[in-house]
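The structures considered in this document are given below.
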Structure 1
């Protein structure tokens, strides 16, 4: 058998296979044996029909189709294994020549993982240094103020709303989300909503309704509303006075195993330090990976990019349904984009993610990174403890295993990269 490989753009290759007449005859015989098990002929038990009669019964065309399928499947598979190729998905097959008693020729076009030319990643990783993490007193006070608000007491008041009051409202606009009624509650004057909007609520009493013109800031997260003036219908449901507990030893004791305010502050400071340390670790890892990616040279497979685009798109759909409480069709109408237009906005991020994945994978291979079964089992057990029994029953164990393996593998690669910058 002859096989000729040709490189194509976008990490694709085309392999042309040529089988001799004798080699193809072997596949034809296999096809006959297979067909023999399914052919029914009067006077013969199933599976005992003579091959000559099997051939006459199914016809030359059907026999060639079966033999061609058998040849493609086995020749292609053996070639992939022998040459250690890593195809992404199924091959696109084209039969060029096939006839009984003659040579066979076919082509298989596949997307493969690209050959990755890595830069000196050890040197690049050594250039990114970790920044010292510190926690100042103001950060601790901000955290305590947040905890203080979670322990606040509320009492309804029959008076105009003032700053620092806790208000519950409902509002709508014919210009936003088809006039959908929205309910919200917040501390007035603390920037929970647009300033113009909060100023409109000032002075309103429970049960009062009014219309207000609100100007959205130029840097609004809603691009379609940035800089626009929108008319809102606003109704105040309740105005409540918010009484905050004094931050002292007694307050500390209400939050758990803290005897004094000092021990609470120490715990809060430790928690903030841990969070900032994790953020710094992720920043450093991101910069290392970006630097290596910038210096790396390879084509990112389009197949993987499309897959990642779909994943990002599905994540957005779930996020919209869970957080915005509107249908995805309403969301698309709001941002004035079609599904296809929206998907295209994910292309760069998808390419970046896939490139990062391939770089980490290649570095792991060069550094002989391995994930042991016991490591995987231990991590899977930890993950499963966070789910309910009903959730565990629905988990795909194969997917969980692959996901866990990937997480551990990437962590080990990052730890190796970080070791070069110490």
Structure 2
């Protein structure tokens, strides 16, 4: 029975290196090879030779088209006639739209209402006349339920984002391509991990063709689903999910992808979302690369890894679908992570000159107020203010706190793990 029609997840057949090579053959002439570029910044930072596999330069601006096209290319004639359906918050939808336009298969794509207009427009542009886009449901889960209901009612084939042998095989072509471009296996490969399709496919190919390569899978700290699955012995639902790294924020990883990861045993590490933001800004400001949060995962973790001097390290820069409107939040998170942005609750005396004294006696010469929200109460002696302060250097915090302790107003620092931070970030 074909896995397209058939057995439950536990019975899904495994993926082999030969499957990855068949996927590469199917993709030839459809998906052009992406560059493998040396990063001077990251090489100098780590002492290694860091090469970026630029999947952000795909027509879909991510690697997702590889898996989607591989899956759709294996449809039977009857399945092609019935069309396909998927749900996605962004990159998978673009991959499916691209694959359907290239293969002439009709697609129905459900996007939740939270999907930015830029991504909606991009899905429609990539799919052209072959893709119908429906923006329905308040969450991804709502959109996924609609896609599943449509498949059940019409016989359309549901295109999985990661947990299917064909999808995994297609995504596994990324590092096979990089090794061919390099002319030899690298010492280390670093791959972002969400649902697990990308790392699983590449693990399968590397295990046969370059088993000595050190493989590092990187998850966002607030969405470490694969680490949780490995610890539990199988996929589990994450109770709490930080959705900022949206391309890798998956509540439950795949059954097949977990099985491959558990068998191959790569290093799994997490990186804080704030560090991802720092790396996104460095990629943009220094390297001229627009990376989405998931696209910056692999390179964000490099300072945390023990890398041998001169080692050849390939990092998969997995996507560049970043909405420009998010950069304000990216900058904010980066400043908080690096210790340069802090928030305080200040009880100001309700008297003339109170704010002037705070500015003169508390702030340092390089400190800047970036947020000031004050509530005046006519029947009280003090009024609370929420104050955001950006420091010139992270080391300026201790002197600032010392001046605050000596200042007349009562001042309370809001720690980053406070629930109040949800209103600030």
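Assign the value 16.5, calculated as mean count of other Cβ atoms within 10 Å over residues 136-143, to the correct structure from 1, 2.
Clearly, the read-out refers to 2.
Comparing percent of Cα pairs over 17 Å apart, for residues 240-327 alone across structures 1, 2, the highest value is found for 1.
Comparing mean count of other Cβ atoms within 10 Å over residues 248-255 across structures 1, 2, the highest figure comes from 2.
Hey, distance in nm of label points 7 Å out along Cα→Cβ at positions 176 and 336 derived from one of 1, 2 reads 4.2; which structure?
It was calculated from structure 2.
Quick check on the output: 60 is percent of Cα pairs over 35 Å apart, derived from one of 1, 2. Which one produced it? Answer for the origin of the read-out: 1. Computing semi-axes √(5λ) of the Cα gyration tensor in Å, for residues 64-143 alone gives 58, 17, 9 for which of 1, 2? Comparing all candidates, it corresponds to 1.
When FRET efficiency 1/(1 + (r/R0)^6) of positions 200 and 280 (r between Cβ atoms, R0 = 30 Å, to 0.05) is computed for each of 1, 2, which one produces 0.15?
Structure of origin is 1.
1, 2: which one has volume of the Cα convex hull per residue in Å³, for residues 128-191 alone, as calculated, at 153? Answer by label: 2.
Quick one: helix-only ellipticity at 222 nm (-39500 (n - 2.57) for each DSSP H run of 4 or more, over all residues; to 500) came out at -11500 when computed from one of 1, 2, so which one is it? It traces back to 2.
Just so you know, all these numbers are worked out from the coordinates, no wet-lab data involved. Since the structure is predicted, the reported quantities are computational estimates derived from the model, not experimental observations. Cβ atoms are built from the backbone, for glycine too; each structure is taken alone.
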